[in-house]
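Okay, got some structures for you below.
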Structure 1
Amino acid sequence: PPRPVVVRRKDRVLGVWVNLDSETFENVPMSYSVATTRPLQDITEPNSYRQLSLGASNLYMQPADAGDSPATIEEFTAALRERKSATGLYSENVGGVQFLSQNLFRATVRLAPNVPVGTHKARAFLFKSGVFIKESSAQLEIRKSGFEQSIFRVAHNYSFLYGIFAISLAMLTGWLGRLIFRRD
């Protein structure tokens, strides 16, 4: 799901790290995974994959303030892409698509453990001899399930009781730790 993102640059001022500059981007994909049969440069021309936003390095990041210098925007855009890639939210899997028949394929994409909950968009692009032929898309719902969903539901629906339970559990754990690791 796309959301606004603020990217900040920290610098040292009088020995203290502070946020000096920032750039806000609108409609930034919170996660982006791409799977291809082979490297993008072997599939089509660079203009095509830039135009179609194929690959994390080709995603268009829309700055909220278009008045900033292009060099500054590019610097913050590169930092945003680098941070998303480092956390696994932006990934590429070359060779992750196998054609099972003329009309059927399987794509393996990596989803980070911290992928945001919500509705994501899955898009498939068909190229033939380097020429873009067709795009198809579908909705992909990411949601919590199992024990994690149960804890989430209790924490939100019964927040007071959840807080009491969490504090009690912390106190019990501390007391048991004191008993177990006591030095006589």
Structure 2
Amino acid sequence: GCTNPYGWSKLMIEQILRDLAASDSEWSVALLRYFNPIGAHESGLIGEDPRGIPNNLFPYVCRVASGRLAKLSVFGDDYPTPAGTGVRDYIHVCDLAEGHVAALEFLERGRGAEAFNLGTGRGTSVLDLVRAFEKTSGKAVPYEITERRPGDIAICYAATDRARKVLGWTAKRTLEDMCRDGWNREQGREGK
């Protein structure tokens, strides 16, 4: 179920699109539920570049590793998870792009509205992501534990069976691939 206004707004939009598809047979809708996209294109030319202090974990980690920010703020270490930090499903942006292609191919075959979770189906804690990034990049990522953010939940990862069965799609890239490609992007943009 939904735990915050953002989640509710996404659910409402999905319902509007379902209603539209049900009311007009010309419409075909694929509702793609992204989990946590990270990384960059392997060329390093295409990737996330937020302005100011990033709101998302991965670009924040990259900026700390590159020395552009002093340390990472980890929001809470008292969650009921093995590492005590939040667990999320991180997906490589290129896997996500391939999920879009699979959804477009699905839409060409029929009408209606169908929802698909685009994630890896695996949860990774904040600290495990930091450790994987450090190992892949060879850079330290200093961090401090701060208060939890309101509305954050302990664990969230995708149930991907439907995307696999209906779209024929699964995420293929590893957490190390995500970290390597994201770090490659960050290094390529340093000094710009």
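Quick rundown of the values:
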| quantity | calculated |
| --- | --- |
| Source structure (of 1, 2) for log10 I(q)/I(0) by the Debye sum over Cα atoms at q = 0.30 Å⁻¹, for residues 85-124 alone, computed value -1.03 | 2 |
| When Rg/Rh (Cα atoms, Kirkwood Rh) is computed for each of 1, 2, the largest belongs to | 1 |
| With FRET efficiency 1/(1 + (r/R0)^6) of positions 61 and 109 (r between Cβ atoms, R0 = 25 Å, to 0.05) derived as 0.05, matching label from 1, 2 | 2 |
| Identity of the structure behind 3.8 (criterion: distance in nm of label points 7 Å out along Cα→Cβ at positions 133 and 149, calculated), options 1, 2 | 1 |
| With FRET efficiency 1/(1 + (r/R0)^6) of positions 45 and 173 (r between Cβ atoms, R0 = 35 Å, to 0.05) derived as 0.05, matching label from 1, 2 | 1 |
| Source structure (of 1, 2) for relative contact order in percent (Cα under 8 Å, 6 or more apart), computed value 18 | 1 |
| Test item: FRET efficiency 1/(1 + (r/R0)^6) of positions 13 and 77 (r between Cβ atoms, R0 = 41 Å, to 0.05) calculated as 0.75, pick one of 1, 2 | 2 |
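Bear in mind that the values in this text are calculations on the coordinates, not laboratory data. What you are looking at is a predicted structure, and each value in this text was computed from that prediction instead of being measured. Cβ atoms are built from the backbone, for glycine too; each structure is taken alone.
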